[in-house]
Structure I
Amino acid sequence: MHKRKLWGWLALAGMMAALCLSIPGAAFAHEVYVLSPQEIQIAIHTPSVPIMSVIREHLAEFIQWAVFGAVVVLAVFFISIIPALTRRASPFFAKTKPWGPVISRVTMGVSFLAAAYYQASYGPELPLAGIYGAWAPLATAVLVVIGVLIIIDKWVRPAALVALAMFAVTVWFHGWYMLTYANYLGEIVVLLMLGAGVHAAKEKVSRSFAILRVLFGTALIYASFYAKILYANLALDTVNQYHLTNYLHFTPHFLVLGAAIVEISIGLFFILGIEIRFVSLFFLFWLTLSLVFFGEVVWPHLILIGIPIAFFFYGYDRYSLEGYFFARDGREPVL
């Protein structure tokens, strides 16, 4: 039985690894990953248009889309708590819930193997050689060992402790920028709390997923703030370079600020635990569209793909707002 489970997890890891190795892409991910280093430096050092100017210029459009967004959110919420739907869906979600920690763990392991293959920590802009210098081959080997141990579910806590130490080293070199990868820290915390095996206490799993939600949402918010507000020209250059206004008929500044508001809202929904399944599907849809359209390299996004899938399977922990107020008698909101 244990061998069949092991082979199942290895097969899942193999499929994810094949996906990340087989799809070609640019050298970077997010906005800064589809621009050249020269374009990035120019965008960072060029003053951006003030946010309030963009809002005043497009106030009617912002209000219109805010109302539309509020209607969608409320509709999803009320549909999700219909008693007949929650009753019908509860047996299915009872079966998917235990797979949440498994998916998140395998995602983390594959992400470390991909980092070792591509010789970078967390993203292509953080090469191992730039952090570890001559010790980069050793760091690569350590990443491989960590990834394998996490995937096969052996010595998970020691592997997670080493991963935490490596994350701390990267924070030492790159400071606040590592908030972009707070999702890795969330996964590390989950591994440290749950350890090996899939039979951790329900309360412990609930706490670990609450922490993962908060740190995953934090990473989304910071990444969006960094590239679309603090250094908005990064996103503007991407919009102009890829002629996005031909597909989305808005002005570039409205498009960038609107995207920032949507992404920050997604992060807040994850942090607060609101419409977790719906937001996970919404996020995965736009992430997939972005990967296909921009031709971005896939491996840095594996963790951004795997964690929302884990959230969809696991659903609501008791510390989420909807889980706290609407999960009763083994039933929880559908979306």
Structure II
Amino acid sequence: MTKQLAIITIIFILSYSATAQKPSDYLPEKPGKWTYLNNVTSTEAEYIVFKKTMASLAEWFHQNVPMLANPKGFDLVATTYGSWDKYYKMQNYNYGLRTELNFDFQLFFINGGKWTIEPPHYSFDINNTELGHPTNKNFAYFDESKDNPALEKAINVAALKINGVFPVFEFVKQITPGVDLYREAENAYPHHVIIYDPDRPLYWLPVTVKELADLYLEYYSLYQKFEIDQLLLQELKKEIANIPLEEMNSQAYMGHESNLVFRFNGKKDGLIGTEKGYPLRKFNPDYWDRTRPTSDIQFMTFWYPQMDDAQMEESYKNNGHPFYSQLLVNQFDWNKIAGLIKKGK
């Protein structure tokens, strides 16, 4: 380590030590209050109903989770945010209005005031089909600055279909009917919980290698203006042609040992350096009960931290306050939460 680097490192450590919070910096026993804010701003009729639904949902958590019903050591600010864009809305498998419910733990400082800028927080999502699984590669939609205007619809349709395919984490178990637990890897942190209606069709459908190959061919065939695009399409066709028929009809998985464009397989092989690949899925449009209004809650995704007692203690020492996300999730009754999405609830 150079002398200059050593000095920078020492300064960083001293700076961190000076700003790190200690348990004595807070007032853990000071009673707090609950506040709910709704930042869904649309005035359309379905959103007006949706705002009421979200207010009722927030209040349900307020009444049914002890640390939210009786805040101590912090003011609890619950906030819902609208989340809707034109491409998301164009997907045929999206139906329910989506949003996020966020809980901010605004800790009280011993020297007065409270932690209001990015305080400890926890959030989960409602009716959002893009969460609960890894982020997939996003293929570009029509770009008016460089794409052929005559291909606008075709490009957007092809991109919508291919962007609707995503890898999924490893399934761990069904906690209770309507509550599925997934993990990113063994001993991964965190896990993910999907809340759904078990009386409805599957929320995710498998995708075969052939289905995915057809989507890739459809998309790449639209981009042939430049030589690189033509070469990519030729390579894609070659790679797909080399896949055995039996594998083409199998479940698609992330990863391939040699392909450059079509990096998927039907043999459960993983990405380079991993033992197994994530299976690919798409959201099932038939999952939604479309007789219900779009403002109803039919699907939820939760972040599920996995800190044990030793990790919680270490976090407390490092940060001066408990890891509130873990404390909160420990008080969730998954049976009751699953009941929130049943018709009439």
Given 13, 31, 20, 17, 17, 3, 0 for P(r) over Cα pairs in 10 Å bins from 0, in percent, for residues 67-178 alone, calculated: source structure among I, II: I
Matching task: 7.7 is the computed value of mean projected area of the Cα convex hull in nm², for residues 139-210 alone. Pick the structure from I, II. II
Calculated from one of I, II, semi-axes √(5λ) of the Cα gyration tensor in Å reads 41, 28, 21, and the structure in question is II
For which of I, II does helix-only ellipticity at 222 nm (-39500 (n - 2.57) for each DSSP H run of 4 or more, over all residues; to 500), calculated from the coordinates, equal -9500? II
When relative contact order in percent (Cα under 8 Å, 6 or more apart) is calculated for structures I, II, the one with the largest value is I
Parent structure of the calculated result 19.6, given that mean count of other Cβ atoms within 10 Å over residues 91-98 is the read-out and I, II the choices: II
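Values quoted throughout were computed directly from the atomic coordinates according to the rules given, and no laboratory measurement underlies them. Note that the structure is a prediction, hence the values are computed from the model and not measured. Cβ atoms are built from the backbone, for glycine too; each structure is taken alone.
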